[in-house]
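Presented below are the structures under discussion, each in the form of structure tokens.
Read-outs throughout are calculated quantities, based only on the coordinates presented, and are distinct from any laboratory measurement. None of these values were measured; they are calculated from a predicted model. Cβ atoms are built from the backbone, for glycine too; each structure is taken alone.
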Structure P
Amino acid sequence: MAEEKDIGITAKKSENHSEWYTQVIQKADLIEYTSVSGCMVFRPWAYSIWENVKKFFDIELKKRGVKNAYFPLFIPETLLKKESQHVEGFSPEVAWVTHAGNTKLNEKLAVRPTSETIMYESYSKWVRSYRDLPLLINQWCNVVRWEFDNPVPFLRTREFLWQEGHTVHATQKSAEDEVYDILDLYKTVFEELYAVPVMKGRKSEKEKFAGALFTTSVETFLPFGKAIQGATSHCLGQNFSKAFDIKFLDENEKTQYGWQNSWGLSTRTIGIMIMMHGDDKGLVLPPNVAPLKAVIVPIFYKEKDKVLAEANRIKERLKDFDIELDDREEYTPGWKFNQWEMKGVPVRIEIGPKDIEKQQVVMVRRDTGEKSIVKYTEVKEKLAELLDYIQSNLFENAKKFIEENTVETKDWAEFIKAIKDKKMVYAPWCAETECEDWVKEKTGGAKTLNIPFNLPKKIDEKCPHCGKPAKVWCYFARSY
């Protein structure tokens, strides 16, 4: 029998978050490392979280008329180079296939870092008339980006899973409307599924997607004093349509180039959730993405058959939920408690001989540890209620943390101090790339995150760094 100490998290989140994170993702059965650096196995517990997100998102896309397709993993070099800004932005990240066996290929093939170029070759054949638009395509796939030295599972990996939407519109307005609609959808995924508050906004010119007209994003700030980009929605304008000859006859029989968008959400989101909500016992899963909503742990030091029979009846009452009965006999109840806490299951339901006598169970919340005595007749309603409370509590706690760790300032000394203190800064900014580079250098790595949409109509402040008139307010922080 395994000892309880064998499965527990030994690092403190507040003291050594890197070791804590490494232990959580392995001991909670989320990933397995492989012999290829930066490439990992998604174990079923992690993949089930992604499936829950995928299911929600896919339904929402279909409501919008988006259809799923699949495009090749390999992209000929000539295609990748068709849009110069795009290839320049991705050059360091591209993995290349140069040989098939011992035979050198006539043209080397990129392992897709993103799919614009391979998809748009087909789009140029499919779009002929305004009646073909909008063309709304999404694919669920993997991509490979190879430029970094220090991979972090989920957050920064050489191969990751995502959805990437690629659409073509007849007008700029239609394209821009979709950019913001998809960004709202990403906000919903983070806040209503992962219980992670995010800031919506527009990326700086320097930080926008290579080849895009503009990029929007959702960003959040994590307990370790770093921000992270959650998802992006890009308006590509007509840059790619001109490079790939995606044009159509409009209603007046005039030839026009399409207006294009691309947008993506990846398995990075799982890492963000882990870092935001996890504690010293392990994962804390929001109910809306948890593979299991609850686990029943029978306590049968005696009267085993009676306890198991009653536990199965409780499970039947809760059949509308994703629930598991842990009837393993080789582990003690205490060992099971620790394991399921580490895996983040939102609610634990305990039942033993004394509970059966009183026709009750004990429900334990993973987020607070609070215990409730619940009568058999009320278990379904109480579990639903607890799951709602947990989802809301996780979001509110994260929101409070972000608010308490955001410093609004117009003063450069305060700006530097806030970054040094591992805070996020909200400050006026001149919006010039040169100043953006200076800020990063002088603060030891603070970057622009995004520029919120709800800016005041008139900005009278000056940029705290360079003193020039501010054009926007912007979030700054060190980031992953």
Structure Q
Amino acid sequence: MKVLLLYPEFPDTFWSFRHALPFLGRRSAYPPLGLLTVSAMLPTQWQRKLVDLNVEKLRDRDLAWADVAFLSAMLVQGPSLSRLIARCREAGLRTVVGGPITSADLHVCEGADHVVRGEAEGIIGDLVSDLEAGKARRRYEAAGRPDMATVPPPDLRLARLRRYSAMPLQYSRGCPFSCEFCDIVELFGRTPRVKTAEQVLAELEQLYRMGWRGSVFVVDDNFVGNKAAIKLLLPRLEEWMRVHGNPFCLYTQASINLAEDDELLSLMRAARFSKVFVGIETPVKESHRAAGKLQNVKADLLECVRRIQEHGMEVMGGFILGFDQDPPEIFEKQIAFIKEAAIPVSMVGILTALPNTRLWRRLSGEGRILRQSVGDNTAALLNFIPRMDPDALLAGYRKVLASIYSPTEYFERAQAMLGRLGAVPKPRLVFSDYLALCRSFIRQGIFARYRVAYWHFLGKTFLRKPGHMGLAVTLAIMGHHFFTLTRRLKSGVPHRDVA
């Protein structure tokens, strides 16, 4: 059987980094880990081909080649998924749709021939048998949570690695916390399940032998959900990196309680973790308490951020506006917190009620749901009726973005963050890094409207923290993406480059 693995296109959002990737000569952040993992579970005699619409076009001959198409998507990819299903239908090609989007029961999946809900390891055997027998069911739903020891390494040979800025690796699924607005516990449960150290090292070895050098994104929703297991893994990871000449730079996502554990911070830094995304959400404790994010209620958030930074890891922060408990001055509070915390990459979004979350169920019961979420909390769209005046909330959101992504403010935060970082290992540079540097100097240093702030930032870094120049240029390039989207959001017109 011939399987066409299709990955829908992401829209242009704060998460896409679409305006930063050209500096690196890349087209997308990372390949579709879910589809590549599914590919590794298919019978060896099956033929397979990957088309990621974020890096290449789907051709008619691809559709004609295949017997069946496997599609996977997140909520934000819904429009592109719908178009792909329609195109497959026009070509007479059967479609199997999976991924997080199927758990939302959206109409976008209605055109698919077969819909799969849940983790693939618990379903793939029956699906394969039924497809081969020509009697596949309309719906498949996994029962239970599979053991991560059964997850094979992703089939990376299908991906065009050089078109991506990072490679993905998954260590665990699930999160011990139960935040009202989060769908992770609904999808993967509250008991973190982990791969063995041997599985993780095998995946790194695969990347190494394929010639990949550079960033690896450990995609876990909460990397530190099972601290005991992590502390056993990290020394093995450090040893592997040292023996192989430190070929990778790692980054991940974690809860704020990471900062409470100096041993864990030191182990992560030794294993070459350079940055971590943390869900800080808001400086208002009442909002954390109401949302069930108790780990943030207990923490001194500013001190936690500083401790992570002082262990040599950049903190990227997630922030939310629109909680019922938000005071009128929440916008000024968010701006002040982000500045004092020195978090350059601050993903500020409006609260969204995702399907099947406790927040969705509560707001549905209160009659406050307006529409399904588009899956992009940075789109300045409301899918529920907030306590605050909606116009005031949207105006305040734009005000926050305009402030934190003014080039001067952004570069000042970046400068402050670099000042906090302790000694960091010398990065392993590849050819694309030097190209990115040249492109940044030309595009940002000569043609950008913010070129004065850009050179001031790089000049101060060179004089005060020359060892962080590589990170400074990376932050400047990421800033270009944020400046571009913030100008577009503020103007309310289609994107125009700010350079």
Structure R
Amino acid sequence: MISYDSRNKIIIVEPPFYRLYKSTYSLHCYPLSLGYLGGEIRKRTNWDVMTYNADFFPAPDTMKISYITGAGFDNYLHNLKDMSAQVWLDVEATIAEYGPAVVGISAKSQNFTSALIVAKIAKKINKNIIVVMGGPHPTFVGEELLDHPEIDIGVVGEGENTVVELLNSMAKGDTLHGIPGILFRDNGVTIKNSSREYIADLDSLCFPHESAEEILKDYDNYPKTAFGNIFATRGCPYDCSFCGSRYLWSRKVRYRSPENVVREIKSLQKIGLNHIRFDDDTFGVDRNYIFELCEALKINCPGLTWSCELHVKLITESNVAIMKSAGCIAIQVGIESGNNEILKKIRKNMTIEEALEACTIINKSGVKLSVFFIVGFPDETEKSLQDTICAIKKIKSYSVHYNIFTPYPGTETFDSCKKAGLIGENYDVSLYNHQSPENCFCTTIDRRRFRKIITELELSIDRKNMANRIKGWFSYDTCRTIARSGILNSIGRGFKVLRGR
């Protein structure tokens, strides 16, 4: 039986990540995980709750650097060891001032080491604080999570119903053995309870922004745009080998009703938000749902604009036309590789030719296109890497989002990389994220050669993205003058210096 303080106060923390690279970087949004959990706790328990985005900085740097490696990565590693860094002092002061009985932490693999530090800070403040950790990383690694003594309880899978039941049980002094979806220790033995069923009725969940003013730390310092991300669905039917979404949400897609989505958006419009982003892993996997939702948006949300991520297989002229008529102004597309053999091996369920055609459809529609690519898959060769580089150059997109392949613990690719000897026993999750200079999991490309190729790629993407931003800021004639002046080359050199290259 776990003992706990009877004050019935819980703080839910998003651990710092960007602020470790530079103190004035910021996750400049209200994380949906915090919003949903905090809102449900406030609605369905007698606990006082605070949500705290420890990765938020009120006045972040306005200059956007896409690839936070080099000097930034050195700062990140240093700040994971320096407990006197301001970000950790902020975390300690916030938890101590609030005085919670429970500290909940939402952890992804890339910020898991940071999450452990938050847990240690909580125990330092009061050893009787119960630390509960949920999110993708605990879901992926399971019982391994409790190898860390500073974590008392792990939440596996979808967290809203689990956390509500857990807190209500703790308030009554009940045993934890009957609560689905958690891990805990009983007399030093790790107990894994049965899995919790997924939430069937997503309409039953709160709207994250509605409770933010009451529960979010520093609410008044957030811009309205911080609350403009929403979900319409949970789950992704696709089976990409590198993605962990199916382990968290499952491959069965669950839908909020169009009426429920509209109610949330209308309430966001009332606070002055007229642009939102659908954060679904894959928006609109059902054509009938796209049509019904878009019709509802057209009728009920005048003046709304929005963006989303769409799978190549779902991009047709009719679908894009329906979406555009309902206010869609930007679509992100995950292409990942320009090589069909790589696409087949990662089970992307498309070809590069299909991807190029999808991009053409979006561009012809006048909707702004952004594309995602990943380089450095285990089976990557210089040939396949060059195919990806060619695709990036060929596609006319407003922005390119580029990542280095990262096998996160608990995913299929992590296990296959271990079997191939690409991941050792002393794997340190803090060293590996999508922009880490440590990343190289290729079997056929030497690490130094890989770094040389992708450094050149990074610079070219930086220049392309900056050029597109400038086009958005200035007239055509001004852009021609800027191009002739050579300033973009200077900007590219500046990025190189800033990354410590």
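Quick look at the numbers
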item: P(r) over Cα pairs in 5 Å bins from 0, in percent, for residues 205-276 alone from the coordinates reads 3, 16, 28, 28, 15, 8, 2, 0; which among P, Q, R; result: Q
item: Structure responsible for 2.0, with distance in nm of label points 7 Å out along Cα→Cβ at positions 37 and 373 calculated and labels P, Q, R on offer; result: Q
